[in-house]
Structure P
Amino acid sequence: MLVALTTFFTSCESIKSVFDVEVETTLSGDLDIDVEEPAVKSAGDTYFEANTVIDPMTDEQVEKYADNIKQIRADNIAATVIDSNLDGVIFREGMTITMGNGDKSVTWRTGNEYAIVPGLEFILPDTGGLYNAVSDILTAKEMITVSCTGYCNKTGVKVKLRTFIETTVIANPL
């Protein structure tokens, strides 16, 4: 009888998962990086930081399936330079991009310096299971704070950096 019940419940779950809906969507947020003149002049690089919030619940696909979401899987994460007000801007090696919700966070650190031009894309790789951590945060349907910190070779710089999280929303309407 125990074997029959176990088989019955396992079969029901298998049948139910056949009705899973998978929808791809992209969540994004803009980081407005403003490298200001430091209070004390120095010959070195200037520190910058910027923050934005991505609320998965504002996405049409996430909102549509909100009550039935089993998982929101992060498939690809990147950041793209949308605009820069100056030429010759360089973000130094060690720039970080962090995504988190207070309980969990993940951080990517660049290993090179980058000449900042519109269209430059930073692919944030899935090393060490970072995408799984972002998936856990997204599946909780909580807002994600995205921050970027680093050093720049110039001041008076304004850069718009758009972060993208390409996702698959897995829901079951049953």
Structure Q
Amino acid sequence: MNANQKRTIDFVKHVRRTAKLANVRVVLRKQNKLFCNNNPKDKVNGYFSEPEGRRSGTIEVAVNRPRSKWLGCLAHEFGHLCQWFFNQEVWTDCDIPRHGDATEIIQEWEQGEEYPTSVVERAFRAVRNLEQDADEKAMMYIEEWKLPVDLYTYQAESSNYDYSYSMMLKNRKWKFMRRK
């Protein structure tokens, strides 16, 4: 076993142990993409869902991709777990009074639901802040654990993902965009 494999295994064990303490399951699926909320239009590389009532939460990551890709995704989703567990402001800001969860607002707005412009803009701002914070945490984990993930590539992809949000807000259509 080489050093990169050992660090990867150790990080995955750490995420699993920490998640278990927070009543969150970690599922690594041998797939290229996952369907979030069983919606075939909602393809993702991974996601985090918090526990509700007696139902445990989940970190789920598609691992039938290069290790650097799925490992960066796992670090990002672990960042979301930490945001939730520590009740960080970037997590709680996604709950928009009288309107609900910012992510759901964005999904419903994309599908034609009407919301006041100020609510839509607030939802986008909250989700972008949440994602940027999770990316910062992921990059910290990548450095701290010396994971085999190229930070420059991770940061560029993170920036492109963030740019996609700004384009979605303008065009009301989700499409992964690259910065020019």
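What follows is calculated from the coordinates using simple rules that are stated; it is not laboratory data. These figures come from a predicted structure and were not determined experimentally. Cβ atoms are built from the backbone, for glycine too; each structure is taken alone.
Points to keep in mind about this one:
- Given 42, 15, 13 for semi-axes √(5λ) of the Cα gyration tensor in Å, calculated: source structure among P, Q: P
- Cα Rg over 2.2 N^0.38 Å, for residues 88-151 alone derived as 1.23 - corresponding label from P, Q: P
- Each of P, Q could give relative contact order in percent (Cα under 8 Å, 6 or more apart), but the derived value 18 comes from Q.
- Structure responsible for -18500, with helix-only ellipticity at 222 nm (-39500 (n - 2.57) for each DSSP H run of 4 or more, over all residues; to 500) calculated and labels P, Q on offer: Q
- Value 1.9, calculated as distance in nm of label points 7 Å out along Cα→Cβ at positions 80 and 128, assigned to which of P, Q: Q
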